[in-house]
Structure P
């Protein structure tokens, strides 16, 4: 089913939130069985990053806003589908609110599988996966937004030369250490329970230029659960330099899916590059997502709570706040 595109130029934040259409809902109890139509479900959430918070009048709890990407391909059937949406946590029983965006890219993006927000700045990298080597020129885009959440593509660069063959990447993040930015990625490594987390310097210019370093630091990560999973399907880093990674099992479009989220590595100041990447041994499992294919993890303002975005294939997309179980965490 083709979904209606909406303009990406949003209303001021408070007004825009009230204008978002709720995409999850029930059947009208007053409708006859013959007249009941199907409700839409959100499209896949292949990557996710936190945008900000907003208060809801009469409610003491803030609602969170996330930018998500969709893995539409550069093919005739998917070329006109939106690549980005803004998702808001629920304000009532209607579920999450999703607004698909019509953002102009310099070319047709192919298989956007991750978003890496740049800490302390209103910008993020939108990263093409390389689609199992089927993308001849995989690209990293720079998205920027203003206080009204008007989003534009401010720059683009080809994937840098990587320390291992670039196959299919679904997990990326950006960390800032002592004022310097670092780009991190991990291959999804389908067919293996082990992948490498790789890190290099990143420079983003005021005009939108993206420059990657030539030296890489790499550490190994092994997902103990779920069995036969892709060990890296999502990645985020908190303000203290802890890396959180999701692993996902995907047997096909109807599942059953399975996932887990780990504290997998740390970034600390030091070393020739200005930052040291160290594995957490063994990785600390924080949560399981039985029945879900987690493809993105997102912290709120660089700290807990932790949210996940799921791409449950034919079941559609899903946003959930995780109950993280480890000392010092907040559920």
Structure Q
């Protein structure tokens, strides 16, 4: 009887505190940073600034949602930033030459989805480690983007697309509205469909899922394809907001998306996490970047902070796994 009482008390004394720190410590840290930023810049926590952050970083949140599907499979996609650069410059060039926004957007979607499928096939079909396969495509796509444009931005985007970023849907900016719509769709797929349950099953234990009759390669390729779809939407939003396409855009996006997913509670080993957590993680990253901008810190300082956040996110994930949380 006494042993049972002692066992029941242990979580209250030690383990529960450790669990709380590992699960919520990074959120507590984020709140502390937000409070500090609000003192340094009175405009930081205003409704206007928060809405601006949502609009400005909607592309990043959407990319992070796509990355969640890949991480859920226990993989990574290091090529999505380069995919945005390449698809954007190709699609923008077609828009400028043909004066057709629709054609350019179709090309952006086609390139991004094809890239996602190829990444997935390389991992699930050929058996190349995700890190190596997507790193190779990262270099190929970035190099192709620079080669096509001779390292110059593509300008002259039709006004119908450049003005789209400033239009409002149901009272909010179009990019934010699109981000919300994508979240609702992906949330439904993950939580209320058999496809979503199979994704979690494959990510948690691919061998067991295969025994149960799940086509593991198809699910992996599907996850990378969804990441490609999200990447294409982010590409179109970036072209719209910048009214141009630049081959140097989104250079560190992949690592930041992975960090957002892990900060949001997903496991790098796959099979765990919630899409809502990824939204929180991405928004945290965006708000910190915004705070640094308001403080007037340079891009180089922001790189340092981004690196620290990524390190902390991965370290917390490793500790979480070791603790069996």
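Just so it is clear, none of the values below were taken in a lab; they were calculated from the coordinates. Since the model is a prediction, treat every value here as computed from it, not as a measurement. Cβ atoms are built from the backbone, for glycine too; each structure is taken alone.
Of the structures P, Q, report the one carrying the highest value of relative contact order in percent (Cα under 8 Å, 6 or more apart).
Q
When helix-only ellipticity at 222 nm (-39500 (n - 2.57) for each DSSP H run of 4 or more, over all residues; to 500) is computed for each of P, Q, the one that comes out at -500 is P.
Where does the value -0.26, -1.10, -1.48 come from, among P, Q, when log10 I(q)/I(0) by the Debye sum over Cα atoms at q = 0.07, 0.14, 0.16 Å⁻¹ is the thing being computed?
Details: P: -0.26, -1.10, -1.48; Q: -0.30, -1.13, -1.41.
Derived from P, not from the others.
The greatest value of mean count of other Cβ atoms within 10 Å over residues 194-201 among structures P, Q is that of P.
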